[in-house]
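Peer 1: Heads up, there are several structures right after this.
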Structure 1
Amino acid sequence: MGQALKIQAKSFWESLKSSMSRMYVTKWKGFHIDEMCAATCVFEGTAEEVANEERRLYALAENYKGIVGGEENGKYGYRLTFAIAYLRDLGMEYGVLGESFETSVPWDKVLNLCRNVKELLKRQEKALGVQYPVLSSCR
């Protein structure tokens, strides 16, 4: 969704930078666009606390062959979380109800969590007499 909502580059140089960044991530670092994931992190605290947390997180990412996307991408991701709420509101104007759930579980529990949430939604859909099937997905 983030890529779909990105604003078109304003200049040749912005477009070139975006293309080079994509090439770096996919060709040089070897990430596959359809398999990679991203995390938006917000650091809070004193300047010293933030610096320590950044250093620790970036070292952890490096240990697992991750890369840091930079502050601007982080700000964009953070703004995107608010845009999702507005998309939900827009959908409601057309009779579409949507919601997102966020949680944190260990990787080995993700598939069970997704399966259980989808099953619960189906049971609730039936119990409440929802007229149309509920579409749910996990990302």
Structure 2
Amino acid sequence: MSEDNKLTVNLYRDGSIESTHKVNLYSNNKQYDDYFFPRSSVKPMQVIPLLLEASNQNIEFTSEEIALFAASHSGQVEHIGLLKATAKKFQVDLDNIICGPQRPFHDGTADNLLISGKKFTRLHNNCSGKHLSMLIFSKLLSVDS
């Protein structure tokens, strides 16, 4: 990818730029010399097998649950509540989520936890929803998680 690439995407929250992301575009008809790590951008694809298997078993997810599985969350109270409720709904033990504790991306949530003396947990990790989806998928397939 050319170093003079100027394409960026800004993420706004409450009218302020929260983050800026450099964009590199790739096609499948050219050889590239650089490497990239897609990280969270593949979450929507990782959830597809779960959705297909759930459909085969006549199991439905809410749009909020699918969003939790297919995206990064910011560790807010509503996200943690949804994680816990979804785990309970599917009888999944949240202790099996193996991502590490992480400071919530939402500054207000992180500040409130710090002020109250509470620790950041693995549920605050922006990937915990994806991990929960994989545990649910394992359960639907009747394999060890």
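Peer 1: If relative contact order in percent (Cα under 8 Å, 6 or more apart) is calculated from each of 1, 2, which structure is the one that comes out at 13? Write out the running numbers ahead of the final one.
Peer 2: On the way: 1: 13; 2: 23.
Structure of origin is 1.
Peer 1: For which of 1, 2 does helix-only ellipticity at 222 nm (-39500 (n - 2.57) for each DSSP H run of 4 or more, over all residues; to 500), calculated from the coordinates, equal -11000?
Peer 2: Numbers: 1: -16500; 2: -11000.
It traces back to 2.
Peer 1: For mean count of other Cβ atoms within 10 Å over residues 89-96, which of 1, 2 scores largest?
Peer 2: 2
Peer 1: Just checking, which of 1, 2 has the largest value of volume of the Cα convex hull per residue in Å³, for residues 57-112 alone?
Peer 2: 1
Peer 1: Assign the value 30, 17, 10, calculated as semi-axes √(5λ) of the Cα gyration tensor in Å, for residues 25-96 alone, to the correct structure from 1, 2. Before the final figure, lay out the partial values.
Peer 2: Working: 1: 29, 20, 8; 2: 30, 17, 10.
This value belongs to structure 2.
Peer 1: Kirkwood radius over Cα pairs in Å computed as 18.6: which structure among 1, 2?
Peer 2: Attributed to the structure labelled 1.
Any read-out appearing in this document is the output of simple, stated calculations on the displayed coordinates, not a laboratory observation. All values reported here derive from a predicted model rather than from experimental measurement. Cβ atoms are built from the backbone, for glycine too; each structure is taken alone.
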